[in-house]
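Asker: What follows are several structures.
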Structure P
Amino acid sequence: MSAFSEYERKKIEKFRPLSYAYRKIGIAIGGLSLLTLLGFWATGQSASPVIKHLLKDILLFAMLLVSVAREKQENAVTRQARLKSYTFAFIAGIVYAIVQPYINYAVAYVTKPEEAAFSQISLFVVLWFMLFVQLATYQVFKRARKNGLEKAC
């Protein structure tokens, strides 16, 4: 193995997820951001685009904190489940980003052909989708492990 490859391998092995406390911090920050966004929507109040964008970015950051935070009891199986959930989320996110604009266009064309226009999905939607899928599949893998379905994860 080359010196560079060895250095990179050691660097990757040194990476440690954040402590469990960051999971709680991420949930609190994400909850506040989401409630604020929903509050603007529910009350009909308008917020500046900068504020909305900032709240969405805070929500993504909070989801990332929850995603990379360790469990109370971290072990090899937990790390493997996390890795598999990241892999699944990455693949699902790419497929979603490629396919969803065509689905949106097809639905618009069927419902209102005169207004149908092709448009890309925003970066926020793709990142939110990937983080949501990662968090959801990780929870499914954890539950499967608790229920004795180790082969599922």
Structure Q
Amino acid sequence: ERGVRFMELFHESWDQHGGLVRDLKANCEATDRASAALIKDLKQRGLLDETLVVWGGEFGRTPMVQGSTDGRDHHPNAFTMWLAGGGIRGGTTYGISDEFGFNVTEQRVHVHDLHHTILHLLGFDANRFTFPFQGLNQRLIGVEPTRIVDEIIA
């Protein structure tokens, strides 16, 4: 841990176009306790306040089973991520979907707003944090206006 500034852990088996009931249960069993243990360990050792934990994927899944394969398709309109430590207000739920979990109805957070918020929590000015691509300086947060989601910050 000494001197480590960034870590990425991943679990690849979430692409459940089929076998959702079986595979989702196995994925949750493989990640739930480990995620909780990580947060508990960081908190007990006084490291949670300075460690930002982000758990999520690049999109969600449709709220209804599709076809006969017991699976769900990609769904970017409404999905869940959780954040802990590193300046996040604990116990906060932000954003509301419709009764089907299909669309966001209140407090929508675009992925670029999430990126802006994460960069802010890491001490970066997201508007100045750029990289060269095809001869232009690009921003991780895109070209449209974004915001820091202050409501989730401690």
Structure R
Amino acid sequence: KPEGDFGSVHAGKVGAGHFSKMVHNGIEYAMMQAYAEGWELLEAVDSVTDVREVFRSWQEGTVIRSWLLDLAVNALDDDEHLDQLRGFAQDSGEGRWTVEAAIDNSVPLPAITASLFARFASRQEDSPQMKMIAALRNQFGGHAVEKK
């Protein structure tokens, strides 16, 4: 149970609580993906020289402050550029179940779905899809490809 007076709720019929928690975890997937994308962009530009401090500044009084942001700052305090980690993210099922429930109920979840698919992509060292895209771009426009 989360901290506070409202950490627990009778959500409805049998299974509603578990379903609500599943949706919570799907939202978590999308939020983590958004922080990760922002972090990568900040790391990629020359003009931002201290991404960790930018993230830290967002912890107070900004619309994107959250416990997940606090955890991101903790991670950056431990390893400022995340150099010690491999870019691999497992999924534990909740994101999949959330997307499946959305499909079953004809509810579009583009952010949650994209965050789940990003985890799948993280597991590929040499993406077959990107090979095909590179080959197609080379075929239609003579764009450069990298050979093994």
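We did not get these values from a lab; they are worked out from the coordinates using the rules stated. All figures in this text were calculated on a predicted structure; none of them were measured in a lab. Cβ atoms are built from the backbone, for glycine too; each structure is taken alone.
Asker: Where is distance in nm of label points 7 Å out along Cα→Cβ at positions 44 and 116 largest, in which of P, Q, R?
Answerer: Q
Asker: Here distance in nm of label points 7 Å out along Cα→Cβ at positions 4 and 20 was calculated and came to 1.3; which of the structures P, Q, R was it taken from? Working shown, then result.
Answerer: Details: P: 4.1; Q: 3.5; R: 1.3.
Answer by label: R.
Asker: Another one. Out of P, Q, R, which one gives -8000 for helix-only ellipticity at 222 nm (-39500 (n - 2.57) for each DSSP H run of 4 or more, over all residues; to 500) as computed from the coordinates?
Answerer: Matching structure: Q.
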